[in-house]
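Pasting the structures in now, so scroll down.
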Structure P
Amino acid sequence: MQIEFSGKHFRRLLDLVYIGNWVLNSYRGGDRIPDFDEVESYVFSQCARFDMGALCELSDGEVIPSRAFSEGGIHEAIMDYEDSVFFEILAEELAHRDIADGEFTEAELVLRRETYIREFENNGITNVSVDTEL
């Protein structure tokens with residue numbers, strides 16, 4: 001199969017491949033999924049064809065994203081996503097916790113979740129507290 005990319009589209013593909021591999025493998029330590037590393041390596045090996053050789057480097061015989069690529073802002077995008085997901089999950093879990101002992105409608109659950117979301121948007125975790133009595 002042959003797929004043609006403009007330079008702009010190829011550059012976005014690098015971002016997508018890197019982010020996808022980061023999400024799937026970054027937390028795994030030595031238990032990485034090699035198939036995703038292989039795809040990332042293959043895609044980054046094409047950088048020279050698009051005059052983007054500075055975005056990849058060779059490490060232990062594998063083509064990997066270069067330091068210039070990984071320090072070029074991609075992790076800020078990942079962190080924005082992680083923050084958003086963190087607050088969404090936290091709001092959902094707190095809403096479920098709040099209504100666990102009673103009879104509540106789906107609308108009441110949504111309202112509680114949205115209340116937490118607004119709180120987090122306005123204050124982050126500043127007003128979050130945890131009972132630390134053990």
Structure Q
Amino acid sequence: MITALDSNILIDVLIQDPVWEERSHQTLIRATAEGALVIHEVVVAEIASCFATQAELKESLDEVPIRIAESSLESAFAAGKAHQEYRRQGGRRERMLADFIIGAHASLSADRLLTRNRGYYRTYFPDLQLLEP
């Protein structure tokens with residue numbers, strides 16, 4: 001089982017969010033026990049603000065068996081088309097293209113996505129299995 005991780009899960013744990021940290025951490029442990037973890041490079045960029053240096057970010061990522069993956073042409077195209085459909089349906093700009101890149105990458109490179117943002121993932125990536133804390 002390959003689980004892609006959304007940045008919100010990692011940020012919950014990194015900043016010790018008082019509402020979400022425990023649930024996100026426990027679900028992350030469960031996902032690790034069930035198989036491989038993967039994050040898109042966009043997730044790396046989104047969690048970078050939690051670290052003072054690149055070395056600290058690398059050290060933190062090295063503590064957990066997470067593989068960093070880049071977009072394929074197929075996932076980049078799928079992300080762009082899903083975002084286009086979102087905007088065509090009147091979607092506001094608060095959903096950035098990065099969210100669609102994460103969803104498309106997960107749908108093509110993993111068995112499921114661990115996230116708290118289930119709404120638009122269910123709408124724009126209906127075949128993507130979601131794991132929620």
Structure R
Amino acid sequence: MAFAESGHTIATEKIPFKPLAPGVHMRVVYLDADTGSWTIMIRGEKGSVLPRHQHLAQAEIYILAGAGNHPQTGEFRTGDYVIEPPNAVHDELVQQEEMLLIMRSSGPVAFLNDDGSTAFMMDVNMLEGFQAHAA
């Protein structure tokens with residue numbers, strides 16, 4: 001997405017949320033194919049599960065609404081900011097209440113099978129397809 005020299009506003013409310021996993025929905029906000037970075041919003045229903053995954057690059061997450069307890073990073077609540085280092089592996093996260101967050105990643109996230117193999121890769125290419133399918 002090319003921006004004017006002075007910047008650009010993205011009307012996120014016009015971007016639909018699409019299912020990522022049962023009870024977990026995603027909105028693709030921004031993709032940068034040149035750097036491989038991307039920004040998404042995730043909405044999780046109470047009781048939904050974000051599958052086990054590995055951040056292959058640094059990610060930053062801002063909790064817009066909700067609270068919970070992440071198996072690796074600990075308790076979080078509305079307004080918290082989480083930094084995920086490259087290669088961080090996270091067990092599945094059960095949403096204790098409805099959650100809304102925005103995440104910016106510098107690169108791919110691998111969603112993992114029970115044996116640790118990659119089930120699918122979330123990267124700019126996957127997100128472009130997800131975004132196109134969402135239209």
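We did not get these values from a lab; they are worked out from the coordinates using the rules stated. Keep in mind it's a predicted model, so treat the numbers as computed, not measured. Cβ atoms are built from the backbone, for glycine too; each structure is taken alone.
Details
- Among P, Q, R, structure where FRET efficiency 1/(1 + (r/R0)^6) of positions 78 and 118 (r between Cβ atoms, R0 = 25 Å, to 0.05) as derived comes to 0.85: Q
- For 14 (relative contact order in percent (Cα under 8 Å, 6 or more apart), calculated) the corresponding structure among P, Q, R: P
- If helix-only ellipticity at 222 nm (-39500 (n - 2.57) for each DSSP H run of 4 or more, over all residues; to 500) is computed and equals -2500, the structure in P, Q, R: R
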